[in-house]
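Taken together, the values in this text are just the output of simple stated rules run on the coordinates, not laboratory data. Computed from a prediction, not measured in an experiment: that's the story for all the values here. Cβ atoms are built from the backbone, for glycine too; each structure is taken alone.
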Structure 1
């Protein structure tokens with residue numbers, strides 16, 4: 001049995017304009033797939049799309065209409081074989097603050113809506129398009145990679161909303177893989193550790209902060225790169241026997257309470 005050949009296929013990457021999503025976009029394009037970048041960052045998304053011969057679609061992952069537009073655009077470029085759900089955000093805040101005031105519910109709801117509900121929205125719409133493609137060997141039609149976080153397991157102080165959203169992604173991996181087995185679509189989830197993405201900013205202060213964070217990683221003692229995460233994304237998409245798994249890609253880190 002050989003790896004899944006992505007030549008002539010199409011792929012959809014949410015959050016594909018930067019970070020892990022951008023690195024995944026570049027590796028999927030290098031593997032021969034035409035990539036649709038679904039993101040809100042128009043300028044950066046257009047730039048990455050032009051560099052990889054793909055297409056940018058402005059997309060709010062919580063919008064059924066936006067997602068249907070992105071999925072349709074991908075399906076028009078070739079059989080949709082891969083989805084990488086990489087769009088996500090956080091809103092740090094304790095359950096109750098130092099004055100014992102509870103977190104505003106809207107902040108918790110917003111993170112759940114984008115990270116968890118948004119992931120399911122894209123996943124279900126993309127799976128519908130994958131199910132309509134002609135099967136490859138073994139009846140394989142496509143592969144989905146969701147992005148969780150080690151915060152799903154080691155959530156820190158102030159990460160209740162983020163950890164809940166990522167824990168939901170972990171929890172839905174197996175049942176969705178079971179749902180989609182009938183149409184030959186595999187589903188896996190990656191739980192990244194500390195990854196060097198634009199979230200940490202730029203400049204000397206930012207580099208010092210990242211170096212300090214890297215000391216808490218077991219080995220190697222540094223932040224991971226988007227490219228290293230994308231290596232695992234490609235493995236999960238092209239290895240035909242990987243299914244229903246959640247994999248930490250984190251250098252062995254176990255996050256302390258804060």
Structure 2
């Protein structure tokens with residue numbers, strides 16, 4: 001067997017956006033690690049997630065009734081330690097001129113209000129235990145602008161600052177809250193953006209060429225970064241923004257070699 005490294009995880013972790021993409025990947029890794037996992041999503045329980053360690057709660061992350069159900073479950077299960085991952089999000093493509101008031105509010109409601117309500121529901125139980133860890137999934141678009149994603153980028157910037165401030169407000173109560181900012185992943189949101197292009201195959205190839213590794217990241221790889229932040233391996237991190245983009249934003253312009261010699 002090769003050498004391995006392991007660190008404790010919370011006994012129970014609540015994951016929003018569990019029915020697809022990154023959320024499903026995070027749930028799968030948590031279950032493999034033996035964590036009681038609570039998946040939250042409007043969608044049905046995805047294939048491959050199940051067993052006695054998994055509970056799926058269907059509902060809208062902007063609804064108080066859903067978070068009342070989560071609270072009741074925490075009380076009934078009474079885990080010794082708790083974690084929370086807020087992965088639920090929506091992405092609509094267009095410039096600000098394409099968004100009416102209702103469309104702006106829809107994105108902000110799910111991406112920002114849904115995250116805030118999750119914090120508000122779970123934090124008291126973490127504080128009660130004197131310990132808890134939050135991973136809020138934002139995006140590199142929360143720090144860097146991307147064309148046709150103005151409203152989405154604004155929502156993820158809000159998630160980033162919400163989380164960092166919560167981390168400071170509750171650090172003395174044993175809470176750690178960090179931001180996970182993925183780049184493009186071959187999952188729902190990126191795929192939706194790709195399919196909106198006039199030539200999806202060209203869009204994908206162009207975006208992949210920009211990546212230092214030459215390919216779009218797998219949500220499975222980003223999910224592992226979420227588990228790192230949930231584990232005691234990341235005890236030194238609080239209010240941090242971990243950019244999981246395969247090096248995309250490390251430079252203003254990655255040279256693929258196709259542009260010729262720079263000498």
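If you rank structures 1, 2 by distance in nm of label points 7 Å out along Cα→Cβ at positions 62 and 206, which sits at the top with the largest value?
2
Using distance in nm of label points 7 Å out along Cα→Cβ at positions 14 and 230 as the calculated read-out, with 1.4 as its value, let me know the right label among 1, 2.
Clearly, the read-out refers to 2.
Going by mean count of other Cβ atoms within 10 Å over residues 78-85, which of structures 1, 2 comes out largest? It would help to have the intermediate numbers written out before the result.
Values: 1: 26.4; 2: 20.2.
The maximum falls on structure 1.
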